[in-house]
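Structures for review follow.
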Structure P
Amino acid sequence: MNDVDSLLIERNKGCFYFKPKHDIKIIDKKISEFLINKLEKNNLDLGRVCIHDGDQDIIQAMLIALNSRFLVKNHLHNEPEIIQVLRGSLEIKTYHENKLLDTIILNENENFICRLSNKVVHSVKSRKGWCVFFEIASGPFNNKKTIYV
């Protein structure tokens, strides 16, 4: 883990970035395991490794680890997002006017990539244990782009 520790810096609790001077960033299983170990050590059920350099980048891309104990409550974004499951299984529920519209199951072996258009109200939950997925959205980052409903 020390080699991964030398690549990443924790900017916020459970939120890691590559240290400056890394023009090429590679996420591998070591980084995924590092993230889960750090989250478990700190009793966190959600965390990420950002592959973008900062909030102003036009592409925001993150490796996210989500434990089944945590539900990302109903929310929407002002722009589309792409989710790719790398480990485990992810349940995405979509809603229209507070009514369940659809349940999408993504997993590492079958349906593993999903694009959600902007304004799609959805919740996200790992189905069992840890789910690790890659998420891509447009930047720059702005807290107002995610609206919890």
Structure Q
Amino acid sequence: MKREKIHLVCQHLEKIHRKVLEKQQEILRRLIRSRHGIYALYKGNRLQYVGLATNLRGRLKHHLKDRHRKTWDHFSIYLTIESSHLHELEALTIRIASPEGNRQKAKLKKSENLKKLLKMKLRFWYKGKQYRAYLKRNGTIKYHNKIFTSP
């Protein structure tokens, strides 16, 4: 029996002018109905805002009147089959793209931050004496509150 693959994004619509949303409500209503997914707002080619919605058409219509109304002229939508990973997908997109319009840094709630594991303790011996230092994330070495670029 062949195993069916589950896809996160089942349909998408990219770089659509906001006039379509303003003037062609019926077409958009038929295409996306009240489906859920992730959306992106653009000013030209520059990403301004990323969000999630359980009713994408309604959420986009809202952005025609809210604080973002003058900050975008195109939009993209990405429809998902399930809504269980929407928050994580939105957070990932915001953390990678850092759009100007997203005020808060998105949280990856169940993800372990590996950054703390990069701080490595170093021990070395020189002329019979042991020294301790830290290897920092940027590759430098911290020893007695001084930074060194090589051992």
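Please treat every number below as a calculation from the coordinates, not as lab data. Owing to the predicted nature of the structure, the values given are computational and were not obtained by experimental measurement. Cβ atoms are built from the backbone, for glycine too; each structure is taken alone.
A value of 27 was computed for relative contact order in percent (Cα under 8 Å, 6 or more apart); which of P, Q is the source structure? Label of the source structure: P.
When you work out distance in nm of label points 7 Å out along Cα→Cβ at positions 43 and 123 for each of the structures P, Q, which one comes out largest?
Details: P: 2.4; Q: 5.5.
Comparing P, Q, the top value of distance in nm of label points 7 Å out along Cα→Cβ at positions 43 and 123 belongs to Q.
Starting from the value 15.9: which structure in P, Q was mean count of other Cβ atoms within 10 Å over residues 27-34 calculated from? Computed on structure P.
When helix-only ellipticity at 222 nm (-39500 (n - 2.57) for each DSSP H run of 4 or more, over all residues; to 500) is computed for each of P, Q, the one that comes out at -6500 is Q.
Matching task: 2.7 is the computed value of distance in nm of label points 7 Å out along Cα→Cβ at positions 3 and 139. Pick the structure from P, Q. Write down the numbers at each step before the final one.
Values: P: 2.7; Q: 4.0.
The structure behind it is P.
The value 0.96 for Rg/Rh (Cα atoms, Kirkwood Rh) was derived from one model only; which of P, Q is it? Matching structure: P. With mean count of other Cβ atoms within 10 Å over residues 51-58 coming out at 13.8, pick the structure among P, Q it was computed from. Computed on structure P. Structures P, Q were shown, and Rg and Dmax of the Cα atoms in Å, for residues 19-74 alone at 12.8, 37 was computed from P.
The maximum of FRET efficiency 1/(1 + (r/R0)^6) of positions 11 and 99 (r between Cβ atoms, R0 = 30 Å, to 0.05) over structures P, Q, that is, the highest value, falls on Q.
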